[in-house]
Structure I
Amino acid sequence: MWYFNSPLVVFGEDALNELVAIQGHRAFVVTDSTLLQLGHVDRVTARLKEAGLEVRVFAEVEPDPSLETVKRGAAQMADFGPDWIVGLGGGSCMDAAKAMWVLYEHPEMAPEEINPVVPLVLRQKARLITIPTTSGTGAEATWAIVLTDTAENRKLALGSRENMADIAIVDPVFVAALPPQVTADTGMDVLTHAVEGYTTSWHNDFCDGLCLKAIQLVMDYLPRAVLVGTDPEARERMHNAATIAGLGFGNALAAMAHAMGHSLGAVFHTPHGRAVGLVLPYTVEFTGLTAPDRYADIVRFLGLGGSAADAPRLLAERIRSLAREIRQPLSLQDAGITRAQFEAALPKLVENAENDATLVASARIPDSGELSRLYACVMEGRAVDF
């Protein structure tokens, strides 16, 4: 037995106007200072006020939100007493909103205690709306929460099916002027979600089509979105792809690229999408040596040809080709990490990856030695042959 969870997804041009129909009293918007400066927060609060809601804004979420930030936001939420919570931003803002919501409903909990096993019984005080402003994390349509434990210098993979948003608003207006680098980073995140959602050991019939479609959309539209940023079709299709991939991997789980990427992000402060996209082709090569069939499906769907045995290599090459086209790093050296930095960080990189919850869903699970060798390949840009 398994489950498929989804919010109500409102997508396309003017999807934001859905907020005008919201019924309630108070809305608490969780976002960051950049989105406040860009005027995106005003777009949202204006419509909430038009719906008759009192609004308070918490614009203090940092990249890779910390446990401390979540506790601080939850305290302000408790003071305000909202019946709607709005997570506006990239994955950091939406994940922070989910975690703050849980603590608002359960002030006795610590954020690191949020897990899929313990019942939360949410929606006694508020419901959640997610509004992505990047085309990447898919957090608007998943129940995953990634927070940073700054004391331990590691990321925590948390979440419960109960903290899935009630409504996800996927409006391309928020990504029309997204900078090329952010577009590239977040686009590689979409691709990683889709590839891992299709190939994880928890893959299922309900998610397979979503993942394959998201892969196709990324391959077709990400270069246009990065290199011709004013292309409205590319922007909208990538925004849709992010949510589609979120639904796909969110109901089939992520895998080794996320475990290794989370670790890179925590240790070297690499943006999440860039980190998971960087390690993705290496994990495809590693996993494909013993489990090539699912990669063969993707290769056939993309029309790349070749045998099932060749599929992992062909897919890894296609991913690297896309990365080159959008000027993403292909190795840690390309990303500016020195050999000395890498060697000093390697034990922590391996430890973090081994402790990451996403690793268990990999079709092939590496041991400590194999993780060290994998990271060495990522460092040097060497294909994986073990």
Structure II
Amino acid sequence: MSQTKHYDVIILGAGAAGLMCAFLLGQSGLKVLLLEKSNKPGKKILMSGGGRCNFTNLHTSAANFLSDNPHFCKSALSRFTPWHFIEMVNKHNISYHEKELGQLFCDDSSKDIVNMLLDECVEGRVEIRLNTAVTAVDCKHTIGLNTSAGKLTADRLVVATGGLSIPKMGGSDFGYQLAEQLNLNVKPKQAALVPFVFTDDYKELFSSLSGTAVSVDVSVVGDQSAPSFRHHMLFTHRGLSGPSILQISSYWHSGMSLKVNILPEHNAYEALLRAKKDTPQIVLNHWLSQLIAKKAALAILRHEFPQWHDLALQNLSTENIFKVASLLNGWLLKPSGTEGYRTAEVTLGGVDTTQLSSKTMAAIEHPNVYFIGEVVDVTGHLGGFNFQWAWASAYAAAQGIISSQIK
């Protein structure tokens, strides 16, 4: 009869957080096993940033994260900053660049980041098992796992299983189920950093504009505490995407409307009145074509103002100009939903942080079990923040485990 193999730490999930935590623990001298249910490590890292991995953001702060417990992330983020990760990237001679707004991308490929993490795991003698499913977990005393590769035990368990986003990349609810098994609360979950879809009223308009981008400022109606986001909005066959839309999706709930300012640089009412005075013969849609993509200007005005879109400004009353301006500075759109977890970059919600230690990421009632990364109720904005949370929460857990070994 084969003897159950025992480890100091078993980590579930070989994504960003799992790989980071594994090599830190392994290099401290601990015997570490990293289990991954899919056929390769770091799948979401590989597909991120268009294949170039937006691995961190220079401007990371707690303000870039959503959580029911907004102070929770501060401890981990302050102890492992973007500069700590950059130091490791430099050590591995990975070339990178700042694209915009503090976002750092690999010059070559996301594979550089995955290979860096795997090389560090090799240095830490981390054992990695792929294609290994966990079927049962017992955390009462020593950690006991039933897996497709047999029974395993460990002194500590780190749950880095990610969320529900992008199931084809391995997204699942395993971590949430395990938390509930341990009587931990799991905050409501929804797809975040995700495109919106619309009903038939807008399908023809959006489909005709598919691939067209407009610079906008977008907010949600009915939540004064939610920020607005100024960036590109991309029309798709099914609805809306692009950075501004993905950002606001984290603050949107079913039934809410979006307020889209198509001319964030202008007071549309004043601009239209001035244009009516200076160039009264200019047609409304030609005027807007000077400020946004011509295709978008023509389609939006034709859809929203079929009776006015091709009129000269001199033929529009002040009242009608006000109506047009109100739309341009505050187009109200009500999505029917989002594209869901299939295309969502992250999962909003997750393991309740009030039941975890912000210093070590350990469950307060189960101090030998740790939750890190996306499975926790900490969700970053678009732009490298979710990776920085993965690195920082992994570091916090690793340091917590290492210090407890020393004691």
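Every number in this text was worked out from the coordinates using simple rules, so none of it is lab data. Just so you know, these numbers come straight off a predicted model, no measurement behind them. Cβ atoms are built from the backbone, for glycine too; each structure is taken alone.
Points to keep in mind about this one:
- Identity of the structure behind 23 (criterion: relative contact order in percent (Cα under 8 Å, 6 or more apart), calculated), options I, II: II
- Looking across I, II, the calculation of percent of Cα pairs over 37 Å apart that yields 16 traces back to I.
- Origin of the value 3.2, where distance in nm of label points 7 Å out along Cα→Cβ at positions 270 and 302 was derived from one of I, II: II
- Answer label among I, II for the case where helix-only ellipticity at 222 nm (-39500 (n - 2.57) for each DSSP H run of 4 or more, over all residues; to 500), calculated from the coordinates, equals -16000: I
- Distance in nm of label points 7 Å out along Cα→Cβ at positions 182 and 326 from the coordinates reads 5.3; which among I, II: II
- Label whose coordinates, when mean count of other Cβ atoms within 10 Å over residues 126-133 is calculated, return 16.8 (choices I, II): II
- Source structure (of I, II) for mean projected area of the Cα convex hull in nm², for residues 134-285 alone, computed value 8.9: I
- Highest-scoring label, criterion being Rg/Rh (Cα atoms, Kirkwood Rh), for residues 246-317 alone, among I, II: II
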